[in-house]
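Listed below are the structures to be examined.
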Structure 1
Amino acid sequence: MGLTTGACLASLGHRVVCADIDTAKVERLRDGVVDILEPGLADLVVENRAAGRLEFVVGAREAVSGGDPVEVVFLCVPTPMGEGGAADLAAVRAVIEEIRHLLPSGCVVVNKSTVPVGTAEATRRLLNRRDVAVVSNPEFLREGSAVHDFLHPDRIVVGSEAQDAAEKVAALYARLGAPTVLTDAASAELVKYAANCFLAMKLSYVNALAELCDVLGADVGDVTEGMGHDRRIGQAFLRPGPGWGGSCLPKDTHALVQVAAAAGIDVPLVGASIATNERQRHLMVDKIRAAVGGNLAGRGWACSD
């Protein structure tokens with residue numbers, strides 16, 4: 001997400017400095033070597049490096065203290081699932097501690113990572129800089145199509161209590177011509193969780209429907225096709241499968257449950273989606289076991305889409 005954000009912002013004409021703590025990775029990026037498989041990303045890195053719009057340095061301190069004054073700092077760090085399902089914000093806090101005394105007056109700090117509601121406020125407290133604004137700008141990038149998603153977004157969401165800071169961040173994306181939602185930080189933070197949890201619920205619902213179709217002798221493909229023609233529902237995320245996973249849906253569903261619980265709110269639909277997803281994995285194993293006569297020991301497996 002961080003590299004895609006930096007390379008794509010550079011492609012829009014902005015001068016971008018990307019920082020990483022891995023010295024070897026930084027050296028490879030300086031040489032135009034991109035280790036992750038994202039179509040178009042390596043080309044963007046090479047092109048914008050050659051144009052002088054994209055630079056790679058070691059450490060956040062070097063990124064904000066070297067060269068021209070920094071106007072906007074994007075925090076693009078991991079927020080994995082922590083203890084109890086809550087998002088682990090250790091990396092966010094570490095970067096803020098490293099750079100807070102180095103930021104120039106008038107700079108804007110942007111939380112680009114998926115973070116729970118209240119992180120912008122916590123960032124403001126940790127920065128302890130009345131002259132530095134904090135903005136929430138969640139990403140909506142899918143693995144394998146991140147560059148396309150960045151350059152052809154469904155929407156841009158920017159939230160802050162400082163309207164001028166929000167508008168400054170939104171202006172960075174102006175060339176994309178996407179619908180832009182300007183809101184408060186809490187609402188912007190919740191948008192990403194709300195969207196991912198809705199998709200997870202849709203997938204869990206379809207998997208439960210597939211199980212029902214098996215029992216009733218119905219064709220789940222025909223059922224979902226019939227559903228998808230309803231414009232209120234649409235065709236996306238209506239394919240049954242072994243359960244949802246990846247880097248976002250599991251941690252985001254658990255994080256929303258934790259955020260809601262801390263606020264004294266129950267979200268049973270999300271909880272049921274998580275439970276359905278866990279059950280779906282066992283159902284898939286049962287299907288495979290039944291297909292091969294009940295014995296899985298010593299067998300090799302291959303999966304195809």
Structure 2
Amino acid sequence: MALEFTLYKGNSYMSTEGSNRAIIAALAANIGIAVTKFIAAAISGSASMFAEAIHSVADSGNQLLLIVGGKRSRRQATDAHPFGYGRSRYIYAFMVSIVLFSIGGLFSIVEGVSKLQEPHELEAAWLPLSVLAVSIVLESFSLRTALREAKKERGSQSLVQFIRHAKSPELPVVMLEDMAALLGLALAFAGIGLTVITGNPMFDALGTLAIGALLLAVAVILGAETSSLLIGEGATDGDTAQIRKALEGAPGVSSVIHMKTLYLGPEELMLAAKIAVDASASAQDIARVIDEAEAAVRAVVPATRVIYLEPDIAREN
């Protein structure tokens with residue numbers, strides 16, 4: 001399934017084909033891992049293994065939601081939605097965090113509490129341990145793909161900065177999913193391993209509770225980041241400075257009185273600004289000034305597709 005998004009970075013557009021590869025790689029890995037985990041959980045009776053199977057199902061649903069969000073974001077603008085559907089990607093990323101991770105986390109905690117109250121001896125412990133070991137290898141490849149694609153797009157930003165400030169939600173979500181998956185696998189491996197070593201099934205239940213807490217923590221982080229995008233974020237400080245410089249440098253613009261920016265979607269930035277022009281300028285002159293100012297802005301920040309410029313006369317304070 002090919003997804004065609006475009007991601008703006010710096011002074012050029014970057015294809016989010018990398019995001020697509022990361023999503024599809026994660027989806028393929030999680031579907032296979034989920035089936036294997038359910039089989040191992042059914043045979044061994046491991047609560048940690050069952051929690052990890054739910055975790056993989058949640059991850060698979062997450063990737064499907066990201067794909068659906070990407071497809072819906074490409075719908076044409078309508079009278080009811082004149083600025084298009086670009087924010088659909090934010091909505092579906094938010095659903096990933098709130099719905100699937102929260103449900104997966106709560107389900108794992110309930111399962112862990114149940115196993116604490118009614119401990120269950122593990123059977124064929126080698127099976128879940130083997131599945132977890134293979135899953136760790138597969139998830140490592142998925143995370144490696146996401147990190148490699150993110151490196152192309154984040155530039156000099158750290159991973160934390162990239163996750164916090166990225167306007168395109170797909171790669172940050174996939175990276176957090178894969179990191180949480182690896183940590184969850186490690187927790188499950190530890191819980192089952194300690195149960196085998198000590199013969200005490202309590203460790204398996206504690207591993208399940210730890211996985212649930214991990215999923216809830218990821219839900220909170222993703223929810224906080226995507227809610228900021230849903231509320232509406234403006235251009236970065238760097239892009240804002242470039243836009244202001246382009247406007248002020250446009251022929252006929254005396255100064256920028258004030259300006260605001262807003263991302264309508266990951267690749268579409270709206271600019272509204274009041275610019276000062278010569279008091280003696282004719283309507284034809286002002287129209288030319290606005291056209292040249294818009295061209296100057298798009299030359300430095302191509303993502304600025306929707307521009308509203310209001311001409312005014314600079315007044316002394």
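Read-outs: derived from the displayed coordinates by stated rules, not from any lab. Keep in mind the model is a prediction, meaning the values are calculated, not measured. Cβ atoms are built from the backbone, for glycine too; each structure is taken alone.
When you work out mean count of other Cβ atoms within 10 Å over residues 31-38 for each of the structures 1, 2, which one comes out largest?
2
FRET efficiency 1/(1 + (r/R0)^6) of positions 39 and 231 (r between Cβ atoms, R0 = 35 Å, to 0.05) was computed and gave 0.25; which structure, 1, 2, did it come from?
Only one of 1, 2 returns 0.25 for FRET efficiency 1/(1 + (r/R0)^6) of positions 39 and 231 (r between Cβ atoms, R0 = 35 Å, to 0.05), namely 2.
Identify the structure, out of 1, 2, from whose coordinates helix-only ellipticity at 222 nm (-39500 (n - 2.57) for each DSSP H run of 4 or more, over all residues; to 500) was calculated to give -22500.
Source structure: 2.
Have a look at 1, 2 and say which one yields 39, 23, 19 for semi-axes √(5λ) of the Cα gyration tensor in Å, as calculated. Mind showing how you got there, number by number?
On the way: 1: 39, 23, 19; 2: 51, 16, 15.
The value was obtained from structure 1.
Computing relative contact order in percent (Cα under 8 Å, 6 or more apart) gives 14 for which of 1, 2?
It traces back to 1.
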